[in-house]
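I've put the structures underneath this note.
Please treat every number below as a calculation from the coordinates, not as lab data. Computed from a predicted model, the values in this text were never measured in an experiment.
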Structure 1
Amino acid sequence: MSSEKKNISWRRKQFYKIVVARQDIKAALDACKLFLYKVSKLDDNLYLPLLNAIVVCYSRPFSRNKPLGPLPKKWHTFGNPKFKKIHEAILDLRDKTIAHSDLAIRKVLILPKGTPIGNTGLTSGLGVVVRDVALPVEIFPQIEAVCLDLGSRLNLEVEKELRALFGSKDLPPKEFELTFDDE
């Protein structure tokens, strides 16, 4: 394969990764917006499923992703240091509690009869609960801002690469699947 064809193949693979990442970050953003609209406290029934959706969708572009791998390191960089910290916290949460069950983090607690349950009262009998790491509800507007920042940067890159890869080609007016060759 010539070096020009290798370059086209490489660029299309990178393009694939950022297009799919943009969709994943958009899904995380949408879940975050729903979270902000529906959830007001940690014990809300939607807290955990929406947190899981946000973390899984946000983290997906940064995981192994066979066979092309994760987004390049440049996508872990943010102009706002607070965003970088939130980004790392989301990825860490995915690795330790959301996509995996690390024994050191997810504790199984036995609740004997009469054990206080938050502000809701006492257990009426023997019970069990999983103690997870929870993010404070107040951090979700910042998570939304991180999604917006990353999503807008991905969008700009997608549009630039779309024009570079296909803008000068005479394309038929029908959809076609992205391939990694020059066809």
Structure 2
Amino acid sequence: MEIEKGKIITATPFLEDPFFKKTVVLIADFNEAGTLGFIMNKVTNLKLADLLEGIEFDADIFYGGPVGNESVYYLHTLGETLPESVEILPGLYWGGDFETLKTLLNTGLADENQVRFFAGYAGWEPGQLEKEFETKSWILGSTRQAEVMDMQPTEDIWRLKVKADSEYAIWSNFTDTPHLN
């Protein structure tokens, strides 16, 4: 399996970076310029309506990563209904025309099951993520649109992803402080 858009990367217990500890990240873009993804299992205490004027939609804001936190990004299942969207997986899209999205949300033509919002994103320079794989910081896996949109912001998702990989399954039981054992 190779790193590419639409894949999931799961942090191993050895990844100590506080931004990524016990995270599950969806890769939204992977190319010669680098890698961009969204942390799927960390939610903030912010609501969309609190951040953006003209939105009457009370959606959670997930912590997408440490880059670009001053902006809101979104994944959705609206497809061509939202012009300029980029397909990541069959039925799962990133971005698109925000004014159209705002109208869809405010009129009830889109709901929280179809859109997920993020403050920031995770970004890697060319070759950086590959080096992190070499140091066993990440586990690469596959996903589907339904799994991404249903993913809840808990550590349990991280444990399930680690446990699903037979090579790393035992890691799902590691303590947060293995160096104290």
Structure 3
Amino acid sequence: MQKNAFTIIELMIALFILSIGISGAFIVLRDISVASSISTSRLTAVFLAQEGIEVIRNIRDYNWARGIEWDTKIDETKDTRLQYDSDKFPDTDITSCGTAGHPCFLAVYPGEENGFFMCRPAGEFKRTITVEKKDLDGDGKDDKMHVISEVEWQQHGRTFKVYAVEDLYNWWRAH
């Protein structure tokens, strides 16, 4: 007698193999989703780190445009109080996250400031700017600012950091 149907054992083995294949596909999809969200956050963090450098550069350039010392309102320090519209570092006008020693976080709040990241007491990203000044020619005036912009965030139980580093020079000397 010839059998044309599957036995229950054959059916169970086929379902087991199929379920392993489907489970593997779901695990891969989950890993892709996690990697995608981390990549999105990393890209945002890179832009925020670069923005930190650009804000310091803008303050320097604004000082030159006003005809004052290039490093006016840029302290040699490490601080988190700086946002896209700051005109000094550290920006002591930012009171939303307290005073020095209380870290500011960068966050976008719906309906505020056209979607710009602003300093807040809580948020996804924490940016720390470090400015070190150096007198290169021994004339008693600083000629170089070494600026480090570090952005840190936590995601999926891990801490991530990105850095942007720039040396800004006093190449425009007022006479």
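Just a few scattered comments:
- Origin of the derived value 16.5, 55 (Rg and Dmax of the Cα atoms in Å; candidates 1, 2, 3): 2
- Of the structures 1, 2, 3, the one that -12500 was derived from, the read-out being helix-only ellipticity at 222 nm (-39500 (n - 2.57) for each DSSP H run of 4 or more, over all residues; to 500): 3
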